[in-house]
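Visitor: Quick heads-up: structures coming right below.
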Structure 1
Amino acid sequence: MKIITVVGARPQFVKAAVLSRLIQARESVKEVIIHTGQHFDTNMSKVFFQQMDIPEPDYNLNINSLSHGAMTGRMIQGIEELIVIEKPDWLLVYGDTNSTIAGALAAKKLQVNIAHVEAGLRSFNRAMPEEINRILTDRISDILFCPTSTAIENLKNEGIAGSSVVLSGDVMLDAVRNYLPQALVPEADLPQEFILATIHRQENTDDKERLYPIFEALNMISVTLPVVIPLHPRTAKLIDRNKWQNICFIDPVSYFEMLFLLKHCSLVFTDSGGLQKEAFFLAKPCVTVRDQTEWVELIDNGFNMLTAANIQEIISKIEIMLKRNLDFSIDLYGNGDAGGIILNNLMK
C-alpha cells in the first residue's frame with residue numbers, strides 16, 4: 001500500500017511524525033511525503049524532520065507567502081502532478097490549513113481515496129479560513145479520523161456518519177507522550193517561572209485593534225509573572241518589540257524546545273489550536289485569545305478560557321486560571337494510540 005502524506009505547517013509535521021514512525025515499521029506500507037512549503041524557515045519546518053527522526057520530504061513545493069487563493073491553487077497544481085507520478089492508494093491530510101484542502105481537492109479530482117486526520121472539528125465561525133478548510137475537507141474525504149466524540153457529533157449533524165467516521169483519539173497526544181523525554185532547553189535566557197504565550201493567528205495579527213491590546217496586557221502581566229513569547233515570523237513583522245520591554249521575546253522554537261517550555265510554564269496563553277490541547281496534555285491551565293475554539297471540551301471542563309482582545313479581560317482571565325484547581329486526569333482525547341488506530345484502518 002502506498003500513502004501520500006501532504007504537510008505544510010508546523011503542527012502537521014508533529015502529527016505526521018506519529019504516523020510516519022509507525023509506517024516505517026510496516027514493510028507493506030510505503031509513504032511519500034509532500035511538503036507544500038507553507039512553513040519554510042528552519043525552526044518552523046526543517047528542524048522537525050531532523051529532531052523527530054522522520055524521513056525528509058520526498059517533494060517540497062516551496063509554495064508560501066502568497067494570498068490564500070494563489071497559495072491553494074498552486075498547491076493543488078503541484079500535488080496533482082505528483083499524484084499522477086506516484087499513483088497512491090491513499091492521500092493523507094491533517095488539520096485545517098491551505099495544504100489540507102489543497103491535498104484533498106487534488107486527490108478527489110483524480111479519484112484517489114482521502115483520509116482526513118483531525119476531522120469533525122468546528123469553531124462555527126466561517127470567517128476563519130481554517131473553518132472553511134475543515135468543512136470542505138470533511139465533505140470530500142473517504143475516511144474521517146476524529147479526535148473526540150464532539151467531532152463525531154459535529155459530523156452527524158452535517159449528515160456524515162457510518163463506517164467512514166472513526167473515533168481515533170488525538171495524534172498530538174501520541175506525539176507528546178513519545179517525544180516528551182527528548183524535550184530540549186531553548187537557547188534563551190528564561191525566567192524560573194513564566195507564562196508561555198504564542199500569538200500568530202490572522203484575526204489577531206492583522207488587526208491592530210486586537211494585536212496591540214493583547215501585547216499591552218501581556219506586558220503588564222510580565223511585571224509580576226514574566227511572559228515568554230516564541231515570536232512567530234508573521235507576528236514579528238507587525239510589532240515593535242521595544243514597545244513591550246517587559247515581555248521576554250525569544251526566537252521561534254523547535255517542537256522539542258516547545259515541549260520544554262510547556263512542561264515548565266505556569267500557564268499557556270495562545271491563539272493556537274494545537275497548543276490548547278498540548279497545555280492540557282501537560283496539565284497546564286490555558287487562556288485562548290479567540291472568539292471561538294474548535295476544542296470545546298477544554299472550555300466545558302474548565303481547562304481553558306476564551307478571552308476577547310481586551311486588556312482588562314485578558315488580565316482577569318489569566319488571574320482566574322492561575323488560581324483554578326484543576327484535575328487533568330480526565331480522558332478527553334483517547335489513550336495515546338491514535339496513530340495505530342489510524343494506520344490499522346487504512347490497511348483494512
Structure 2
Amino acid sequence: MDRKKSILITGGAGFIGSHVVRRFVNRYPTYLVVNADKLTYAGNLENLVDVDTAENYVFERLDIQDAASVSDVFSKHNITDVIHLAAESHVDRSIQGPLEFVKTNVLGTVNLLEAARMHWKSESDHVFHHVSTDEVYGSLGPDGFFTEDTPYDPRSPYSASKAASDHFVSAYYHTFQLPVKRSNCSNNYGSHHFPEKLIPLMINNILMERELPVYGAGLNVRDWLWVEDHAAAIDTIFHDGIIGESYNVGGLNEWTNIDLVHKLCDLMDEKLGRTQGHSRALIRFVKDRAGHDQRYAIDARKIEETLGWKPSITFEEGLARTIDWYLTNPEWMKNVTSGEYLAYYDKTYR
C-alpha cells in the first residue's frame with residue numbers, strides 16, 4: 001500500500017506516547033506509524049500489545065542521543081513527519097542527575113531536528129510537532145494562567161532541558177524554515193502511566209497499603225489533563241495547527257496535591273470495599289522537593305477557539321476510568337514495579 005505519511009512518533013512506548021501511537025494507528029490506516037523508543041524504565045511495549053500486529057505499525061528501538069541512528073531511521077522508513085514525545089520527564093530524577101536530561105531532551109531533540117532538515121527537501125507536506133510541558137513557564141501565584149506568550153522561567157533541570165528543546169525547535173523554524181508546531185501541556189493522568197508520578201504512585205501505594213508520600217504541606221497546585229484528551233489535542237494540532245505556532249493544552253482542572261490524594265484515597269477505599277479514611281491514614285508528609293513550583297495553570301483558549309479542541313470528559317469521570325484500569329490490570333503494574341523502580345522508590349521516599 002502507498003502510505004500517505006510515514007510518521008515517526010518518538011517515545012511511543014511511554015505513557016503519553018503509547019496513547020498517541022494507538023490513536024494514529026487506529027484512526028489513520030493509510031499512515032505508517034513508526035514508534036521509536038529507547039525502552040528505558042518508563043518505556044514499555046506492553047502498552048501497545050493491542051496494535052503491535054497492525055499493518056501500519058512498526059517499532060524501532062532508538063536512542064535519540066545517537067544522531068546516526070536517528071538519520072538511519074529517517075532513511076529506512078522515508079519519514080515524512082515527526083511527533084516528538086521522547087524525553088526524560090521526572091523532576092526528581094532530574095535533580096539527582098541533570099546530565100541525562102540534557103543529553104536526551106536537548107541533544108536528542110536537536111538530532112531529530114537535524115535529521116528532518118537533512119531528509120526533507122522542501123518545507124511543504126511535512127510537520128515536526130514537538131510536545132513539551134507547562135513547566136517551562138515556571139511557577140504561578142494564586143491567580144492567572146500560562147498563555148502561549150508567557151515568558152519562560154524554568155525552575156528545575158527537567159523544565160530547563162525542555163525549555164531549551166523548545167527554543168531549538170523555534171530556532172529551526174526561524175533559521176531553516178523547518179515546518180514545526182509546538183504544544184505545551186499540563187499534567188497528564190490516565191492508564192499505562194509509570195508509577196513514579198503522583199496519581200499512579202498513589203493508586204499503587206494504596207493498593208499495596210504503603211505510605212503515601214506528599215511533598216511539603218501538599219498545597220502545590222497542578223492542572224490535570226486526561227491523557228486521551230491530550231492525544232486528541234496532539235492529533236488536532238498535527239493535522240490542523242498552523243506551522244510555526246505553539247498551543248497550550250490544559251484541562252482547566254486545578255487541584256492541590258493533598259486534595260487530589262484525599263480524593264484518590266476516598267475513591268479507592270470505596271472501590272476496594274475498605275472503611276472510609278483507611279487510606280488517608282497512610283499519608284505521610286515528606287521534605288519538599290527542591291525548587292518545587294507552587295502552581296501551574298493553563299489557558300487553553302487558543303486551541304479551543306482556533307482548532308475546536310476541548311476536554312471530552314470531566315476529571316471525576318477520567319479519574320474513575322483511570323483507577324478502574326489499574327484495578328483490572330494488576331499484571332501490568334506488577335511488571336513495571338519490579339526491579340529498578342522499587343529501589344528508586346525506597347531511595348527517594350523512605
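Visitor: For structures 1, 2, calculate distance in nm of label points 7 Å out along Cα→Cβ at positions 134 and 190 and state which one comes out highest.
Guide: For this comparison of distance in nm of label points 7 Å out along Cα→Cβ at positions 134 and 190, the top structure is 1.
Visitor: Sticking with this structure for a sec: Of the structures labelled 1, 2, one was used to calculate FRET efficiency 1/(1 + (r/R0)^6) of positions 174 and 318 (r between Cβ atoms, R0 = 35 Å, to 0.05), giving 0.40. Name it. Mind dumping the intermediate values first?
Guide: Working: 1: 0.75; 2: 0.40.
The value was obtained from structure 2.
Visitor: Still on this structure: Quick one: mean count of other Cβ atoms within 10 Å over residues 62-69 came out at 17.2 when computed from one of 1, 2, so which one is it?
Guide: Numbers: 1: 13.2; 2: 17.2.
Computing mean count of other Cβ atoms within 10 Å over residues 62-69 on every structure in 1, 2 gives 17.2 only for 2.
Visitor: In addition: Using mean count of other Cβ atoms within 10 Å over residues 142-149 as the calculated read-out, with 13.6 as its value, let me know the right label among 1, 2. Display every interim value, and only then the final one.
Guide: Values: 1: 21.8; 2: 13.6.
Matching structure: 2.
Visitor: One of 1, 2 was used to compute semi-axes √(5λ) of the Cα gyration tensor in Å, for residues 86-261 alone, and the result was 36, 19, 15. Which label is that?
Guide: On the way: 1: 36, 19, 15; 2: 31, 17, 16.
Label of the source structure: 1.
Taken together, the values in this text are just the output of simple stated rules run on the coordinates, not laboratory data. As the structure is a computational prediction, the values presented were derived from the model and not from experiment. Cβ atoms are built from the backbone, for glycine too; each structure is taken alone.
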